[in-house]
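Presented below are the structures under discussion, each in the form of structure tokens.
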Structure I
């Protein structure tokens, strides 16, 4: 399939309408091992884009390619195979509050076909150490901060040994210190694991530090797709306004 679909993820003229158009002729791609940020203001279709990658939504028109396969018309049973390769870190963390932090990660481990129960404790310990949360193994997720829950969610996602990881607004609603910790974690995972990654965000610091390329959505359309370094040179008025707002935001009380 790689010859027919060389990009790991690709949207080909994707349209999606709810009460109003959300995705309007959206085209972009993500190559294997690449980290791409999808940015834009609230309501421009960023999270809807991730839902299409996971197969939670289907386009009204267009094709969605994931893991080098056209999943547009796949049924739920077929999509389960893709979700073993592609995992998502939700804003909420989507952790089980009835389980401890360690048990949440173990739950993901047990979904793996190559799972070796003999070293399960070592694997959980290693993943918690990787995200800097070893001391919270026996804690309940409800006792953790939003940022720490997201770090646990990242560890749980990595337990599944995915090829690709999707992040939905990973630094939203966390304080600046925790945001910096999460960004540093994502940078480290990028360097160590080389996973294909898509990061939905409106955090331009996260975009600049983690992404190889960036896609800007505006009114349901892609208005920029290219290297992070070159977005500063865009003359599109929406992009200029977005960048300018980011520059003045730290100065606001």
Structure II
């Protein structure tokens, strides 16, 4: 384990920050949840779960997007997002405290929204997603580590491995991923050899939503992985029928 071999590595502090959906956001969320529960029950009862698995997972992605910001797929949505507001407050606090921050999301649209808001506020940032050419990635990381800007927006899947960002001391995971190993890899962009400061890893979770359930599921998987797999092995991220029942509480 990393903790056994890298004794000189500073501490990593992990925390969960919850927010409650805004009224307009909640209304959309509950309507979509009821629709998905109905559809899922139909397929689970009809033993056609396997064939409709992709559709059910797509529905879960929609619910997660509603937690992030409804405008990710609701056309003409004019309201806000509790988690988005929470993130902006945290960025302000980090700026005041001189913290340097990595912000991960698996939705590039969400990163675009965050980036646009940072632009309005005159806060410079670096950006990296799957479309960023491999040749540019090292340069962006170097510029960040050299202190050119204090914020770095990164897509979870593109930036989960291979980047050295020890210039950061705060990692914000805007949305959760089914597989805790992927989030771990993202946090390890900052918490690795060369890091001199304590690293804070903050997960943002919308209370009373599928994100709560995802977090519970992740913890179960984490414990299972630690019991069954050797450290360093990749965890399985496939969701079982029971997992889906539990997430949708049906």
The value 2.3 for distance in nm of label points 7 Å out along Cα→Cβ at positions 91 and 203 was derived from one model only; which of I, II is it? II
One of I, II was used to compute mean count of other Cβ atoms within 10 Å over residues 51-58, and the answer was 18.0. Which one was it? I
Given a computed value of -10500 for helix-only ellipticity at 222 nm (-39500 (n - 2.57) for each DSSP H run of 4 or more, over all residues; to 500), which structure among I, II does it belong to? I
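FYI, it's all coordinate maths here, none of it is from the lab. Not measured: the values here are computed from a predicted model. Cβ atoms are built from the backbone, for glycine too; each structure is taken alone.
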